[in-house]
Structure 1
Amino acid sequence: MPLKLSLKPGEKFVLNGAVVQNGDRRGVLVLQNKASVLREKDIMQQEQANTPARRIYFPVMMMYLDESGAERYYDEFVRRMSEFMGVIGNPNVLADCVDVSKYCMEREYYKALMLCRKLIEYEDERLGNVPASVSAGVDQG
């Protein structure tokens, strides 16, 4: 099934590890086969992985972007997820953590990433961060 990307002027995205930037007008791309695509708003820089949930998101993102080298990031993911689950008491959040782990084991990294966003939102709520902090850490554009 093709993937249709509608891009804003100047919007960046990663396609199979290459950073691509749209020109000065809106654009549409249709990807006809499976590819690792991540929009700029979902890309996290390593220095932004500064909370427990973001430290889970980052290695999952790296596994998604570099699937052939995913094993390099998997141990970090497991360590960070174990730490996070060790301090969470909310059964719904724990279930999300289990699902993220399941998706990673199944190499469904994009699904795991989108669920990681819920962990970041939960963490931000618990820490009293304003909703804009989610976009400061994950949504970059």
Structure 2
Amino acid sequence: MIEEQNLTERQRQIIRFFHQNTFADHMNVEVVPEEGGSVHLELVVEEYHTNLYNIVHGGVLMTLADTAMGAACLELGKKVVTVQLGIEFLHSVPLTERIITKAAVLHDGRRTMACECEMLSREGKLFAKAHGTFYVLGQLEE
């Protein structure tokens, strides 16, 4: 992680924005700034994130995907809400694993945006891939 004094103003805005999201806060989602001005999300799997099989519940991965793609839209200065979200679960995620979620914008329209994301281990094991369509509510600065 980069030092706080080295954050861009957009990274600071995104971090402030997500500190207002009580659900992401409840899930213990971390917004991690990257060199170059982008962010990614991380989550350490705790017991309350798991299902009856002691692996991450699919809804947790959907939440991470939705939140990460929303953050990618915020990087472009746009506040969005989800229109469509799809996910492919590729490997189960065990308790105590750190999930790293990185998203990218594929389409940056005036009214809609399309994104994709990957959820990986630190070693690069791909747990899930997701894609979504988002409706643009307005600019982040508004």
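Since every read-out is calculated from the coordinates, none of them should be taken as a lab result. Just so you know, these numbers come straight off a predicted model, no measurement behind them. Cβ atoms are built from the backbone, for glycine too; each structure is taken alone.
Using the calculated result 0.96 for Rg/Rh (Cα atoms, Kirkwood Rh), pick out the matching structure from 1, 2.
2
Thinking of 1, 2, which structure, once distance in nm of label points 7 Å out along Cα→Cβ at positions 39 and 71 is computed, gives back 3.4?
The read-out comes from structure 1.
For which of the structures 1, 2 does the calculation of FRET efficiency 1/(1 + (r/R0)^6) of positions 47 and 79 (r between Cβ atoms, R0 = 30 Å, to 0.05) return 0.35?
Only structure 2 yields this read-out.
When you work out percent of Cα pairs over 16 Å apart, for residues 55-102 alone for each of the structures 1, 2, which one comes out largest?
When percent of Cα pairs over 16 Å apart, for residues 55-102 alone is calculated for 1, 2, structure 2 comes out on top.
Matching task: -16500 is the computed value of helix-only ellipticity at 222 nm (-39500 (n - 2.57) for each DSSP H run of 4 or more, over all residues; to 500). Pick the structure from 1, 2.
So the calculation was done on 1.
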